[in-house]
Structure I
Amino acid sequence: MSRFNLKSLVLGIGIGIVITSFIGLIYSAGLTPQLSRDEIIERAKQFGMVFSEDIIKSE
C-alpha cells in the first residue's frame, strides 16, 4: 500500500471544493427570495425578537 502524495491530496481537495461550489451556484441560481423584508420582521416579532432601538427608547 503506497502513501498518499501531498500534492495529490491537496489537488483532490481543491477540485472537490471547486465542483461543490459550481453545484451550489447552479442550485441557488433559480431560487428567489420568498419573503419581503417586512414579512421577515413580522415573523421575527412573532418569535419575540425586538429591535435594539426599541429597548433603548423604553428605558
Structure II
Amino acid sequence: MAHVPAVVRATIEKETAGDIIKGIVKNETDGKVCYAVEYVKDGMEKTVEFTEEGKRR
C-alpha cells in the first residue's frame, strides 16, 4: 500500500473496507497505469482495478 498513490489508496480502502487485501499489482494497459487489487470478501476472492486517478476500471 505504501507504493500506491494516495488517491488510489483512499479508493482501495473505501472499496475493500473490512475485507482482507491479498495483494496489489501495478499494471500498464494501453500506456495507462492501473492497480489490480486482489482481496477476500465474504470468503470469496475478488479482483478490482483502479486507474491512477482512483477510479474503478
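Read-outs throughout are calculated quantities, based only on the coordinates presented, and are distinct from any laboratory measurement. Note that the coordinates shown come from a computational prediction; the quantities given were computed from them, not determined experimentally. Cβ atoms are built from the backbone, for glycine too; each structure is taken alone.
Given a value of -22500 for helix-only ellipticity at 222 nm (-39500 (n - 2.57) for each DSSP H run of 4 or more, over all residues; to 500), calculated from one of I, II, which structure does it belong to?
On the way: I: -22500; II: -5000.
Going through each structure in turn, the value belongs to I.
If Rg/Rh (Cα atoms, Kirkwood Rh) is calculated from each of I, II, which structure is the one that comes out at 0.95? The read-out comes from structure II.
Can you say which of I, II returns 1.1 when distance in nm of label points 7 Å out along Cα→Cβ at positions 13 and 37 is computed? All intermediate terms of the calculation are to be shown ahead of the outcome.
Values: I: 4.0; II: 1.1.
Matching structure: II.
Quick check on the output: 0.95 is FRET efficiency 1/(1 + (r/R0)^6) of positions 5 and 45 (r between Cβ atoms, R0 = 41 Å, to 0.05), derived from one of I, II. Which one produced it? Matching structure: II.
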